Structure formats: C-alpha cells, structure tokens
Structure P
Amino acid sequence: MDSLTFIGTATTLVRLGSFTLLTDPNFLHRGQRAYLGKGLWSRRLTDPAMSPAQLPALDAVVLSHLHGDHWDRVATRELDRSPPVFTTVKAATRLARYGFDGRGMRTWDETVLRHEGEELRLVSLPGIHARGLLGPLLPPVMGSMLEHSVDGHVRLRVYLSGDTLDGAHLDAVRGRFPDIDVAVVHLGGTRILAHMVTMDDVQGVGFLRRIQPSLAVPVHYDDYRVFRSPLHHFVQRARSSELTTVVQVVGRGETVPLRASSPRSPSRS
C-alpha cells in the first residue's frame, strides 16, 4: 500500500510501491536541544513516534537540508549508513564525513531508483529558507518530487516541500509537475531573529494555491519552541479558502494511504 507514516517534525516514512524512504530524520526526544547553527538552538516539545532501531529497511533517505530539527545527533549515531541520502550538495559533503552515502543534488537534478518493473524518480526542487539578510546565514534547502512509475507509467507524485517559504520560485514546480497527488507541507511559521523561515498558515495556503495538490499532509508544526503558527490556523484557513486540496492531519505514529487522484500528465523536465 502506498502510504505515509508520520514520525514527528518533518520525519516520515513514505512507501511507494516496493520503495520505502525516510524523510528528514529527527529522533531527538522531548526536552533535548536541536542545534540550528550560528549559536542558535531550540528545545523539542514532543517525542518521535519511533526510534531508528524500529525503522524498516530503507531504499533511501531524503533530507531537505542540514538543520538540527531535520538531521540530528541521534540520526548520525544510529541510522544505517548504507542507504543513499539525497540532499543538498552542502549537506551531502558534511554527511560523507560521518560515513553516510550522501548524494548531493542541485535544483532540478534528478535520480532514479529501480526495482523490478518499478521506478522511483526523485527530482530536487527549488526552496527558499529565508529572505533578506538572514538568507545567506541559513543552509541551502531543497524540496523533492517523488514520482513512482510502474512499467513506464507514472502512477503517483508526492511533493516534499522542505523548509521553503511561499513565492514565485514554486510556480516552476507547478509548471513541470501539473498533476501532484500529495504535498507534504512543512509549516510552523518558524521565526529566527525575527525572520520567518518556514511557512505559517497564510503562506501555507499560498503554497497550496500555487501547487494545487489533491492532498496536503501538514508536518513540522509544533515540535519546537521556534514554531509559532498553530496547525489549526492552517487547517481552518485552508478549509475556508475554497481550495480543491484536501488537508489530511496525521497524528504521530499514524499512517495515511496515498492514492493517485487523476490520470497522470507526463512531467516536463
């Protein structure tokens, strides 16, 4: 069954056909600090739904960027080092020092995983973590498109937003991928030094208007003190905005099925 299991923060298990992927591994527990660089940190308010030892065998890890709430010291210490980690070039270089198989990707780079009769194409998508003076101080971030095909036919597209802000850079994603089944949307309205660095409820709905996924699964919204925008604000705004997107809230440890909503249009690379 194609599905998404929410572990916490932006950490999920995504199962597409015979492929199993882990996203943004954050396994710190309540009360522990996530280090965000430049002397910044935030204390976790929640517990993850599982530990690295409880994970199934993985085909890959997809990492949007190297921040302590997306890849932490528990991940470094306890994750299996054999699966490839698809991430930004800067993050891949750092992970290679820890013995992981980091695969650096620039915007619009793609790679394909293959099982018998199946393909999973992963495309790196543009993201902006912050604007203004704070932008250069934060690590580069990427979104990811997961496109699952069987016998050459695309059957499901899942967009992992990464810690991006809303903006015109997302219009190119919609142009290349007009039929997106699921968007996993990083929210929280995170603020660092008075700058917003992840989408709040307003920006999150703006994202949905641009991308127009059939299903949106919100993540990354209440795990740390720097998250300022409550999830219910996003849910209410989305449901009152006459969007065609269905918002599905998934509790930690819960699994939601993922389904194609319409005939697939070919991607434009």
Structure Q
Amino acid sequence: MSKERNNELHECRLNIEKDTMYCLSTKFDESLETIVFIHGLGESSVCFADAFDWLPQYNLIMFDMCGYGYSPASEGSHSTEAQAKRVIKALELLEINQCFLIGHSWGGDIATIICDLTKDRLVKGFINAEGGLHEDNMILSEKITEKLEKLCPDGIDSWVKGNGFAQLFSLHWGHGAGIKYLTSVRRCCSKVLKATANEIYLQLNGIDERGVTEWGRVYENIRIPKSYFWGTGSLKGSVRALKVITGLKNVSFEDANHWVQNDPVKFYSEVEKFIIGINNGVKT
C-alpha cells in the first residue's frame, strides 16, 4: 500500500431537490481513483470510517442516506430506489463521473440499484458487502420489523434510541462494529428505520426457488465488474445461500459476522486488490 496519504477531510451538505444529504470525503485529487461508500440499515458513514486510515491513496466519499446519520428525513420517499437516485444526483453535484462503489448490507442493495440505473456510465467496479441477495441475508431487518410492529407509535423512538435496541442487538453482539452501529442508530429517524426495515423484509415476498431476492436477481444481472464480500459466520448453516453466493465472484471472511469490515486489515486490502485487478484488466 502506498505511503502517500490523501488525508485532508471535508464535510458538506448537498441540496438535492427538497432534501439534504450529508457527505464526508477526502480532498478530491483527479489523479486518484474514487471510492464511494454506502452504509446499511440504521447505519451512517461511521461504519466505513476506518477507510480513511486504510485507503489513503484514493479519493473517498461517504454519504448519510436521508433519515440516517446527519442527513434529515426526506419530505418525500425513503425507498431504496429513491435513496439510490439521490446518491446518483449527489455524485453529479460533486462532478464525479466514474467511481468504485462499496455498499454494506442495505447499502449493497442501494448500490445494486445505482449500478442498474446507470449501467456502465458511472460505476467502474462494485463491491457488495453482505447485501440482501438471499432470504437468509434478511434476518436482521426481519427481527427489527417484527419488534417495531409490536410497539405503539409513541414507543418506537424510545425503543430505537434507548436500551431496547441496544440490549437486543448492539450490546448483545459484543463487537466493535455493533457499537459503531448503535452510535448511528441513535442518530437515525426511527420512522425511517421502520419503513426501511419493512421494505427490506418485504423482499421475502419476491424470492425465487433458490431463495434469491428481487434485488439479488438484479445484482446477478449487473454487467459491471463486481464482487460479493461475506462472512462465514453470518451465513453459517445456510446451504442454499452459500450455494448462490459461492457461485458468484466472491470473497469470504472466515468466522466474520455481518460486518465484514470489522476486520479492516483484510477488508480494505481486498478492496484494493479488487480495484487493482480491474485496472490491470483482470476478468471479474
């Protein structure tokens, strides 16, 4: 890895129609490749903060989706497609014409739609880290949806921002990524979190005979160079999901959970390997 660092950080808030999107990035250098990161359900740009330490030789851009992190809830839609379209518009405003795209969990689903909408015009390569390809990737959103459906409207925010969510998920997991997750969840809009979790959960209604979701089938048909990053601990015992994922170009993280970036040494070295491979013309 190069020792030369692109470490001057900037933050801005982009106006997209009636919405505002928070953006954290390095200072843009046109001689460097650009990587765009998209966070998952309940998360924010915090989940990829380690990239600033491990990928210093790239332009790095991280957004908070509307309703998450420092981006206020939209007056319009919070659907996955609407969030994808906002990212595309945000990149236009930043004058980014080509980039590598990395999405974690729901962020992988948003990124899948971005690739589908822009074809090969914007994204040079795409890493989907634990996105919702298969019904067995939907466990977290399923649990969140089922819990929130049982709460009265006034109780949702206190459960999400208080000890309820923390004890059931983040603190129970006992790992660093869970604490980062909790930090982000406590800043999100609870109503948006519920709506997003429900939309993800509804993907179960459209699975095919392999258990592959609609977003998963879109991912399979993307012609942009791509790779699926997954943790063996996340899909342990899921024979059908493993059959689908290992049939794709993929990178496994031994004993890792859903947050494969919890091992930043391997995660970001694999990211760099992916980018170098594409630039060197390695078939993906």
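Computed from the coordinates by the stated procedures, all read-outs in this text should not be read as laboratory data. Everything numeric in this text was worked out from a predicted model, so none of it was measured. Cβ atoms are built from the backbone, for glycine too; each structure is taken alone.
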*Here helix-only ellipticity at 222 nm (-39500 (n - 2.57) for each DSSP H run of 4 or more, over all residues; to 500) has been calculated and equals -11000, so which of P, Q was it run on?*
Q
_Can you rank P, Q by distance in nm of label points 7 Å out along Cα→Cβ at positions 117 and 253 and just name the one with the largest value?_
P
*Of the structures P, Q, report the one carrying the highest value of distance in nm of label points 7 Å out along Cα→Cβ at positions 61 and 93.*
P
*For which of the structures P, Q does the calculation of distance in nm of label points 7 Å out along Cα→Cβ at positions 221 and 245 return 2.4?*
Q
_Ranking P, Q by Kirkwood radius over Cα pairs in Å, the structure that comes out highest_ = Q
